[in-house]
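Q: Each in structure tokens, the structures are laid out below.
We did not get these values from a lab; they are worked out from the coordinates using the rules stated. Predicted model only: the values in this text are computed from it and were never measured. Cβ atoms are built from the backbone, for glycine too; each structure is taken alone.
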Structure 1
Amino acid sequence: MIDIRDFRRYAHEFADWMADYLEHIEQYPVKSQVQPHEIFDKLPDHPPEGGETMDVIMKDFQDIILPGVTHWQSPSFFAYFPANSSYPSVLAEMLTATLGAQCMVWETSPAAAELEEKMMNWLKEMTGLPAAWDGVIQDTASTATLCAILTARERFSDFKINEEGFGDFIGLRVYCSTETHSSIEKDVKIAGLGRRNLVKVRVDDLYRLDPAALEEAIMKDRAAGLKPLCVIATIGTTGSTAIDPIRDIGRLCHKHHLWLHIDAALAGTALILPEYRWMSDGIELADSFVFNPHKWMFTNFDSSAYFVKDRESLIRTFEILPEYLKSRSRGLVNDYRDWGVALGRRFRALKLWFVIRNFGVNGIQDKIRCHLSLAKNLESKILNEKDFELMVPVLLNTVCFRFKPADCHDDDDRLNALNEELLNRLNRTGQMYLSHTKLKGKYTIRMVTSQTSVEQRHVNQAWELIKTTARSL
């Protein structure tokens, strides 16, 4: 077991390794090339009886673990969504790990609670959210949306479900679009509402939730004796970054007395740009809102910013006060363990503070605008090719397209198979990583141009490889 002198030496060595890794990350295959169970089979079946040296452990990390890592911070990582990091964020995470603080209440680390409150105020100002709202850092948008559904449930039942169980409060209905993130379905199950009570409403030609269809579904449920509870709207759907019409949905929710939660996990960062505030038109009609700085604001996972209009209902939904957590500061400060599911909490605000201060608002805006311009440039390249098809107009940082050669223009089954094979071949090269979705049943390749250090040259290299590989099929 190492002592403080060993720790100091290894800490310097590890810091050098970290810097080398980030400097040379383009040398690694973006997507891990290992086969299932390959890592598992290389690991011992039993733990060591005696301690091992850090040199041996680090060698195994590089020889066994590193080949099984997909490099999300590579500038050629274009899959799923960004899970961005940055130098100031990594440095802050090192301090957070060193402090090892458990920040469940103000008393256990006053700086963590008060910095979190201040960072939520900064984020409100940066994104143009209503100043009267209150914010808390959750681990993920999935958890934040679960908090919204649970709070809506409790407010609807006058907090009786928490105390007595569901009783007469069965048939509570949650509404979202067919393009809403899959985590909503999981949250509805966890909240005890039942998967069948999630109503997926049709979308328009741009994959936005259709307000007319939403009201139709609400009225139909009321007529059947069911209980409409809340609506989940999305700013930036996972598949195509569609923007639901927030104002129209908000008016419907106000009319029918429903909770409105907005999931802006990815796209919320773009609200830092004044020219993208149109996406949140009508935000004042919402009850809660979430976006993830750990997706597109250069802050290490996990950091999910959750905002609510009615903080008292949120706290009343989750608060519990065992004797060992009673303190004289209660009521004078924010005890964030009452603002969500988890009692234990990490010092997540520190990395946000480092990132915002080191980049500055202008620096963050510059990065976001760069990523948006890369996506628009790629869109124009695709439109210029006769054997590729743009599947939806580019709104943000995600470009949805497919290969569509002339000999199978009208055969969607063949096109689906062809594009799936194209995606797999590209990912096997190790030179990039892409993911897919299906839009109206059509296999669609997604390319997200938002990794922190991505440049035009990376997008150009990827596009040339995409074209060459596609035309070789």
Structure 2
Amino acid sequence: MKKINPSIPKGTRDFGPDEMIKREYIFSILKNIFSKYGFQNIETPTIENLDVLKGNYGEEGDKLLYSILNSGDFLKNQKLLDSNTNYKDLKSNIANKGLRYDLTVPLARYVSMNRNNISFPFKRYQIQKVWRADKPQKGRYREFCQCDIDYVGTDSLLCEIEIINIINSIFNQLGYNNYTFKLNNRKILAGISESLDIKNRFNELCISIDKIDKIGNIGFEKELSNQNFNKKTINYLIEIFQYEGTNLEKLDFIEKKIKKSKLGLEGIEDLREIINLIGENDEKLEIDFALARGLAYYTSSIFEIISTKTNTGSLAGGGRYDNLTEIFGLKDMSGIGISFGIERIYNLLEEQKLFPKKLTQPLRVLVTNLNNDVTKFSMNIADQLREKNISTEMYIKCSKLKKQLQFANNRKIPFVVIIGDEEKNMKKVTIKEMDSGNQKLVEINELLNILNLK
């Protein structure tokens, strides 16, 4: 048999039990808060048809889609490959399915297919893995878990207010306070492009703006110059993005810049209303005109949550989309959502040592299995503990007590119920507390009381 070196693809990871306890801790906080706000849980397939996915993420996003080869002899009807073969045409002919890139487009597809069974506005949350053919680096993976909440079927600005409140609740419960909620509106960016007479290059401009936090203003100027934007346009944009002031001062400033753009003024009015509803003195809320969100489907409010203490990138981000379901035949269905960077949040909590020192250990008791004569009695005790909702494992194989105690230590199980011939005959058990080493012989009812009190 050929030996295989065990490995996993770059950008993917295994998660052991200790890591999963921490991840489940994050998930439990998120799910609890989502449920309090009335969100319902759904799941969608790992695999989507490529024609569902393509065209929704912009040219850059489409390049990162993982395609799945058609089953069977997928080259049977293809011409022989040569130097003139167009790989894009070939790819479309041999692959018509792909791994989901995010959870928003599958949501739009789901809503369109189930429109007659959904009560609108529809509020859903979803926690599943997504895949992107990206270059792996710290905090950026090819396979990662995404967590989304979305409102579908409403254009109410109260959605934005709820999202801000949800973010504050989540990070408060996670114990992390060093973040900023950055807010902008795509209509304002469209107004800027109208004022510069570059409406036809709007998506291209947004993709470049979206890189500012990575490349800085100097890199941004260089990129625009390489894309043949003129100096006047570059200086105009830099002036806007470098302007400092309160949120309301920023809105007054940009209003003067794009006052001839009707669409841009609509975006300004939306942001003013949000600030009015949430309160001008919210220290976490910051309007940032350099926030663009490169994905092509955003049409109005856009936002990102950024750590102010560590360089971890965006912890969450999202925005409003007005036409996403239209490609599936469902018109006039506005939506808004936010996606949480679970992997980055996990890494942040780990680096800042913010996970509780004693997370809930799912396994509380190990029942020993010392010999065949006591196995049935031990099984009975384990079953009684489980019936009382006490998580219990029974040692599978008859072994020496020392080995079983070592197993409990390795698994960090706090209590061991020891049952030998003497305990069986007395219909009692010995309970050992692993941290202190203390142990005593007790009746079954006393055992249940001890474990329920601990």
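Q: Relative contact order in percent (Cα under 8 Å, 6 or more apart) computed as 22: which structure among 1, 2? Let's see the in-between values first.
A: Working: 1: 22; 2: 15.
That value comes from structure 1.
Q: Which structure, out of 1, 2, was Cα Rg over 2.2 N^0.38 Å, for residues 59-98 alone derived from, given a value of 1.25? Before the final figure, lay out each step's value.
A: Values: 1: 1.44; 2: 1.25.
Of the structures listed, the value fits 2.
Q: Something else: Out of 1, 2, which has the highest value for FRET efficiency 1/(1 + (r/R0)^6) of positions 331 and 355 (r between Cβ atoms, R0 = 35 Å, to 0.05)?
A: Values: 1: 0.65; 2: 0.15.
For this comparison of FRET efficiency 1/(1 + (r/R0)^6) of positions 331 and 355 (r between Cβ atoms, R0 = 35 Å, to 0.05), the top structure is 1.
Q: For distance in nm of label points 7 Å out along Cα→Cβ at positions 107 and 123, the calculated result is 2.7, so let me know which of 1, 2 that is. Before the final figure, lay out the partial values.
A: Numbers: 1: 2.7; 2: 1.3.
The correct label is 1.
Q: If FRET efficiency 1/(1 + (r/R0)^6) of positions 395 and 419 (r between Cβ atoms, R0 = 25 Å, to 0.05) is computed to be 0.70, which of 1, 2 is the source? Can you show the working numbers first?
A: On the way: 1: 0.70; 2: 1.00.
The correct label is 1.
Q: Match the computed value 1.26 of Cα Rg over 2.2 N^0.38 Å to one of the structures 1, 2, and report its label.
A: Numbers: 1: 1.05; 2: 1.26.
Attributed to the structure labelled 2.
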